[in-house]
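Just below sit the structures, each encoded as C-alpha cells.
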Structure P
Amino acid sequence: MIETKRLYIVEANESDIETIMEFEKHEDNRDFIWSGTYEEHMAEIKDKDFLLFVIKEKDNNTIVGFILNKLDYESEIFELRRIAISKKGIGYGKEVLTALFKYAFEELNINRFWLDVYPDNVVGIKLYEGVGMHCDGVLRQNYKSERGFLDQKVYSMLKSEYFKK
C-alpha cells in the first residue's frame, strides 16, 4: 500500500474490476484512456509486471480512481499506462503522481518513469507538467481509435531529475 495525506493507493483485486471498468467508460475519461475487458484486468492483477491499483479516500474508504502501471525490471522502467480519478480539481492527481514517483524511484529503484498522453487531454498534460515531467516528444498519428488517428505526447522523469528536486 502507498499512503498519501488523503489517500490510500492499494493493489486492486478481482472485486475492484467492475469499478475500474466504470472509471474507464466515464465520459470524463473515455476519450483519454483505453478500456480493458474483465479478463484483461484479471490478467493484469495476476501478472508480476503489472501493478493495477485503486485509489481510496482515507476518510471513507471510497474508491475515487485507479492506476495501471507496467514495470520493466531489467531496464528499470516504470510506465504509467492509465490513471483516472473521479474527483477532479482538488489535487488528487498531483498527490497520486507524487506518491508514485516516490514509490518508483525510492522503493523500486526505477531509473525512468514515463507515460503517453493524447494532446487534447489538457487536464492530464497540465498535471504532468505541473509535477515536473519532461515532454520527450510527440508520436505522430500513433494510435487509431474511433476518433481517428491520434498523436501521443510522451512525458518522463528520470531518477536523477527526481532526486534533484
Structure Q
Amino acid sequence: MRVYVPLTLSGLSEAYRSGELGPAPLTAYAVTPALREWLTYSDDIEELEYAALSRAAAASLRLLAGEPDAPRRRVVVAVDVPDRAATADPDTGLDASTLGEVRVLGPVPLAEAAAVHVDADDAEPDVDAAAAALGAADHGDDDAQFTVDGAEDHELLWFGVQEVPNLI
C-alpha cells in the first residue's frame, strides 16, 4: 500500500539524520475505502492517489502551523508499506477531517520511500499565510478559508529520495 506521510522540512531533516520516518505510529494518508467512497466520481487509481497526497499536504500545512520557525514549505513522503502495516480507523466513516487517514504501525526507513513531494520556493508566501489562517478557517471564517485554499493552488514538486540532502 502506498502511504503519504506529512512532514515539514524540519521533520524531513530529522528523518534524514535518523534514517527513518518515525517514531511509530505514523499518521499518513492512503487510498482507503472511505476515500474511495468519498471520491465517487472516479475509480482511477491515479486520481485516488492524488487525493491521498492532497490530504497529506493539508496535514503538512497543519504541522507547519504548529512550527512557526519551520521553512514554509509543505512536505509529503510517499512510501510503500505492507498492507498490514497501515490501518484505517473504521469508525471515522466519511468524516471529512479523517478521509484517507491511516496509522503506520512501525517506523519506515527513509531509503524505502518512493518519492518526496515539496512545495517550490515561490509557494512559501502562500503557505505561510495559509498556516497562519488555519485557526480562523477552522472556526468558519470564509476569508481565512480562501487563504488556506490558496496554498492548494501550488502543486507539490516531485523529488527522488537521493535528492533529500539538497532539500534540507
Structure R
Amino acid sequence: MNDPFNTPAAPGFDDPLEMLRACHGRITAQCDTLNRLVTHLQTHGNDEQAAQAARAILRYFDTAGRHHHQDEEQDLFPVLRASGDARAAQYIVRLLAEHKELESAWRALRPLLAAIAEDRANTLDADVAASFINGYARHIEFENGTLLPLAATLLHAAQLQTLGRSMAARRGASK
C-alpha cells in the first residue's frame, strides 16, 4: 500500500549525479509550464495567472537553470575530461555546443517572457517557445540516458564529494 506521507526525499548534494537528474526534472516541469503558458495566452490573453507563470519561468532559468549549466561546465565536465575516457570527451563536446544553443534560445525567449510578466504583451511567440522546449528535451534525454550513466561508472567517491560540495557552494548551501 502506498503511504502518501512516506515520499522519498529529493536527492541532496551528497548524490550530485542524482541531483543533476532531479534538476533535469525541474527544467522539464518549467518547460511544461512554458508550453501551457503559450496555450493559455492564446485562449485567455495575458492575465495574472499568465504573468505569474512567466515570472516563475524567468526566476527559474535566471537562477537554478544557470547554476545547473555551471555545475556541468565548471565541475562535472572537467572531471570527466580528466578521466581520459574518449566517449566522455565526445559527449562533452556535444553537450557544450547544446548549452550554447540553449543559452541562445533563452536569450530569444527571455524578453518575450519579461513582456508577459510585466503586462507589456498578450502573446508569446510559439515557435520561440517550442525551440527552447524541444532543445531542452533533446538535451536532457541525452544527458540522462548517456552522460550521467557513464559518469556514474567513471567517477569515484572523492570526485563525487567534491562535485557535491561545489554544487552546494554555488547555491550558498552547506553540504
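Every number here is computed from the coordinates shown, using simple stated rules; none is lab data. Every value quoted in this text rests on a predicted model; they were computed, and no experiment measured them. Cβ atoms are built from the backbone, for glycine too; each structure is taken alone.
I have 3.9 for distance in nm of label points 7 Å out along Cα→Cβ at positions 17 and 145, calculated from one of the structures P, Q, R. Which structure is it?
Numbers: P: 2.3; Q: 3.9; R: 1.8.
It was calculated from structure Q.
Ranked by relative contact order in percent (Cα under 8 Å, 6 or more apart), which of P, Q, R sits at the highest value?
On the way: P: 17; Q: 30; R: 37.
Structure R comes out on top.
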Entry that produces -12000 once helix-only ellipticity at 222 nm (-39500 (n - 2.57) for each DSSP H run of 4 or more, over all residues; to 500) is calculated, selected from P, Q, R: Q
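Could you tell me which structure in P, Q, R was used to calculate distance in nm of label points 7 Å out along Cα→Cβ at positions 57 and 153 as 1.3? Write out the running numbers ahead of the final one.
Working: P: 3.0; Q: 1.3; R: 3.8.
Clearly, the read-out refers to Q.
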